[in-house]
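Next up: the structures, one after another.
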Structure P
Amino acid sequence: MLVIRDEQIKRFREVKEADFVDRIAAALRREFPAQMESMGAGEQRDFIREGRRTAETYGIVTEWDICRFLMYQLRLGRDFDVRPDMPWASRILRAEGREKMNRLDDYYFRGQ
């Protein structure tokens, strides 16, 4: 019988998290090189982890949608989701449903 200890499970989670952060950082560097270059590697990791936690509070959990949420943070500011001059973002993110990032794109890029 195979036994996986708590320490091993913890290590698997750490590796999985580091891999996630690395993939997202690479994608963000391709799309937003100047913004990402202005941050050191540690700050980039913190930005991604904090942004992921914020996205998850809105029910945004897929890797691609979390990446898109982070792109909005880089494009509009880390607080775009709560800024009074952008009520559309908060309204969309707080709504029910799974297509929040698509609705953000529709509003932001198409004005709908």
Structure Q
Amino acid sequence: MISVAFYRSPEGNEPARIFLKGLTRDERREIGADLYTLQKDWPIGMPLVRSLDKGLWELRSDLGTRVARMIFCFHKQQIVVLHGFIKKSAKTPKADLDLSKKRLKEVTG
């Protein structure tokens, strides 16, 4: 099983964890179950996981009336969750993708 870590900003914040805390208990439980599936079944593809860019992946969680995305990478044999958001459009918003790429560079050097 692959371990999961959360990106930590230079200030010590964990933005993806903060995002999760803002969701309902049931939504957190659904994303947690999807993360667990990712940990134990990697490599895994659609519909749960999709490649976004070189080194960036998205975990796709259906929350019933909403859809959540957790963007992650692999670093030092860990899944590192870089960013989380509620998806409101068909395409991943550029701002979310750019932020994830920035965090990826911070994590991987």
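Here P(r) over Cα pairs in 5 Å bins from 0, in percent, for residues 9-64 alone was derived from just one of the structures P, Q, and that gives 4, 19, 26, 25, 18, 6, 2, 0; the source is P.
Sorting P, Q by distance in nm of label points 7 Å out along Cα→Cβ at positions 57 and 81 from high to low puts Q first, with the largest value.
Starting from the value -23000: which structure in P, Q was helix-only ellipticity at 222 nm (-39500 (n - 2.57) for each DSSP H run of 4 or more, over all residues; to 500) calculated from? Checking each candidate, the match is P. Out of P, Q, which one gives 2, 12, 25, 27, 22, 10, 2, 0 for P(r) over Cα pairs in 5 Å bins from 0, in percent as computed from the coordinates? Going through each structure in turn, the value belongs to Q. Here mean projected area of the Cα convex hull in nm², for residues 49-96 alone has been calculated and equals 3.6, so which of P, Q was it run on? Matching structure: Q. Here relative contact order in percent (Cα under 8 Å, 6 or more apart) was calculated and came to 18; which of the structures P, Q was it taken from? It traces back to P.
Values quoted throughout were computed directly from the atomic coordinates according to the rules given, and no laboratory measurement underlies them. Since the model is a prediction, treat every value here as computed from it, not as a measurement. Cβ atoms are built from the backbone, for glycine too; each structure is taken alone.
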